[in-house]
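In the part that follows, the structures are each spelled out as structure tokens.
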Structure P
Amino acid sequence: MLVTRQMKHLFRRQSVNSTLSTNKDTECVTGDSRRGISGTSEEIRIPVPYGHIAGKAWGDPKGKPILGLHGWLDNAATHDHLVPLLPEGYRLVCLDQPGHGLSSHYPNGMHYKVSDAFTFLRSVLDHLKWDKTIIMGHSMGGGIGLWYSAMFPEQVEKLICIDLISFGSMALNKHVNAARKSVLETMKVQAKMESPIVPSYSFEDACGRAFMASNLINGLGSITKESVETLMSRGLIRTPDGSGYTWSADLRLRIPTAFNMVQEITEEFGSRVECPHLLIKATEASKYMTDDSYDKILKVFMDANPHFQYSELPGGHHLHLNTPELVAPIISKFLETDFSEAVKV
């Protein structure tokens, strides 16, 4: 209860001047237009068999491509605060991953799994006709980008991971219980979806709930009110009766994965990344794995990739949203570096 009261107090103290409007076509909440790499963002839709992938794009369509990926239960607004601070000459496309933001949910009876992300990523690159791209991902998005870079090195020019070194491993003796928990949770969620109850909140109340949930999951101070409101521009949709807002993310995203990985798998994928690789770590955030596992993966990166760069910055898990002025210069320098001219040591 103490932590909850602290977070409520912190949320009330933080303020941000934002003008909200309703987009009737998508029934979503949108904030003021933000200046981007080149101009304001534009909404995009990519067709998929079960509906569409939603996203937003900035910059010259002929610019060097960057694909932006977000973390678990976040959305394409994750890079909104960084975009105005990045250099010109790029085309940045940020996507709502399946079931997140304004993207379509899976059909009834289907469930999300980690491997879907790589098929999704390949499909998007094919649709955009991008033979090669820079990937910039936060949290889960960084993990997806890392593993995709290992699988398809010919498609990734550079990799930027923000506050996630890789998908974490699990001790072998915990795998069976984790799989059991996943199946049981799947049944619970499936029952809820058969008799759905749509919660309805005011925008401020929904943001407050998201603020508290994120700080409980990622640590007190991991996200600011302004950052929450930015994410909720795509994380909330109007309720069917128009009386309030409800969550846009698919409830099935909360089901834990049934099958996990061991340390050797994580290290093997890490050793296969060939492109220049930047990892930015928030010093006040969790490593989402043991210190020993983290240090081993870090050593793999350093040993296997002469163009791996590691930077620690003060802040919590959403530091790229909270303090983009600290994160953007490091990313910008990395983007502008010609690694073909770098001398291998």
Structure Q
Amino acid sequence: MGNILNTEIHLRVIELSYKYSRKRGESKGISVGDTAKLLALDSVNLDVKCGEFIGVLGPNGCGKSTLLKILNSTIRPDKGEILIADEVLSPNNSALKCQIGVVFQDPALDPKLTVSQNIAFSGQLYGVSGPQLEKRTDSLLNQLNLFPRKDDLVEVLSGGMARKVELAKALISDPKILLMDEPSVGLDPASRQEFWEIIEGVRQEGTTILFTTHLLDEAEKCDRVAILFEGKLLTCAPPVELKRNVGKQVLNVVSKDDLNLFLRDIEQHLKVKGRIVGQSIHIPLNDTISIDSFSEQFGQRIISLSTAQPSLDDVFFKYTGRRLNTEPVEIL
């Protein structure tokens, strides 16, 4: 699916930490007391190889956007550093910063300018001008199927079209690294699929890509998935490897009993950690657990049993003790 990776480390994150200042007791616009420091990132380490496609997976508020803001020099970390091809990225290193293209989560387009004007303005900010800018703009308009809309004002575009303009802006300087913060948020299914097909093309060109997401199907596309939770990077490995480490299969148990009580009894008997998903209990299976002996032990309490392959949601639960698509953690 992906291109052949260069083993050289392209992007290196070393012991990255960051704290936000917030009023104690501040909630929904209400500030109480003196200032507190909220830890957004806690000693994050990550190596990304040349041409690698990395997804940073986590719930809203886990520190994903903070990480990308530091990587694109929007904010400075309290501790740690970032290396690009072994060179330290600093706010004053314009040459390195020009090697990074960014698709922000929030819209960063001027609605009163045309598609072409938005792209060209971004190019000028990156130092691209003259015939080079014109050639690169036309190339991206064609690559992203935007050419028929090049003279339209951005304010009349659909969400999917506007997102492609955001991507064109990020690619105008022909960056070696592309950062994207929840890039498909707000897109309808068709636009979302088209967007990722375009990203696959960018990936095949050898661009190093790091993006954040809370969506499991997007993380499945990656060479490696980094799980970020409460500011800590807990693991980073290929999706297949992460799922294999959960267990060979996951047992889905539907019961007529109270699920919380039944789960407690199962965990005590099997010495494993399960979870409640909807109206069933999920138990990771390994070589020491027999479905036959499980049925013999708990058969009177079971309505049905089925097995499934482990998912990235099972992986996330293994590392964090919670499901991914539930309530967000403390907003950071």
Structure R
Amino acid sequence: MGDKGVNGWTTDKRIEGTGDKGIGKVGMEQEVSYALDATPPGHRSGFVVVIGRPNVGKSTLVNRIVGQKVAIVSPKPQTTRSRILGIFTREDTQIIFVDTPGLHRPRHKLGQTMVATATGAIPDADMVLFMVDVSGPPTDEDRMIADLIRMHTQAPVILVLNKMDLLPPEKVKPHTEAYWELAPYHQEWMMTTATQGVNLDKLLDRIISALPEGPRYYPGDQVTDQTEREIAAELIREQVLRHTRQEVPHAVAVVVEEFQERENGMIYVAANVFVEKDSQKGIIIGRRGQMLRQIGAAARQEIERMTGGQIYLDLWVKVRKHWRRDERELRRLGYDAGG
């Protein structure tokens, strides 16, 4: 492990590349690469927007179907902040899943940006997956989302009733019927447990059968449009979410400032972890740097798992007051505040 800096903690491993290319499948020596111009007759494709309120399992579903992590997950609501593409390809099909931030009633400019991002994805969809938590009855946010879908698209809608493993037997009928009534325009519906992959194969079959014939938009070995640099920043933020509580996780943004291969073949990754208060900075660093050490070690392992190599990770914690309420700060931190 590296040495602790003044404000951060360094930890070493290696990843391939410069950090600015799209991510391909892990273990591609076992994969078939489908060329863009070699689609067979009857090839189906399309953009499938996955929408729902926070923490219903949207990113988990996309990761499961794609076959590797393209979107971070945590028990904290509003983990996803930007539009993320997860690309599923096989010889006869390419599905571009559009994972969106959870729709909620925003309390600051960041929340408004997230809601605008999710809402803006609906009109361009070839299909919408309206994902809900079937273990509980519909909420006001679910009703708001149902209305947004109705207003913004004529595309086919599949109602995904997720978290069926948490659904009490006596609530199966009332909860299911309540969601049917909430979205009477749905073409199909499916109960799932995304964390375990339950019924995702059946859901995938229904998605494919409802998509139009079309071209392959991305190379067959590409699983997301994000760069290594962007995913590395998200993997670091994921570990902050998992290691901190209360207001701290929601006040964190991560920017990778440097992603550079050195002469010894090791990739040096320098990242800033931004918070809004000095007290939050102290929590993330922890006593004698212990918390930041844990976050850095866990993030390094996730980045290594994604890319299959070693990195040297250098984390620094900085205060940028009220960044979630400042449009200029949001732009500096990589969020599209114009939505």
One of P, Q, R was used to calculate Cα Rg over 2.2 N^0.38 Å, giving 1.15; which?
-> Q
Where does the value 26, 18, 13 come from, among P, Q, R, when semi-axes √(5λ) of the Cα gyration tensor in Å, for residues 95-238 alone is the thing being computed?
-> Q
1.8 is what came out when distance in nm of label points 7 Å out along Cα→Cβ at positions 127 and 159 was calculated for one structure; which of P, Q, R is it?
-> R
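Every read-out reported here was derived from the displayed coordinates using simple, explicitly stated rules and does not represent laboratory data. Nothing here was measured: the structure is a model prediction, and the numbers come from that model. Cβ atoms are built from the backbone, for glycine too; each structure is taken alone.
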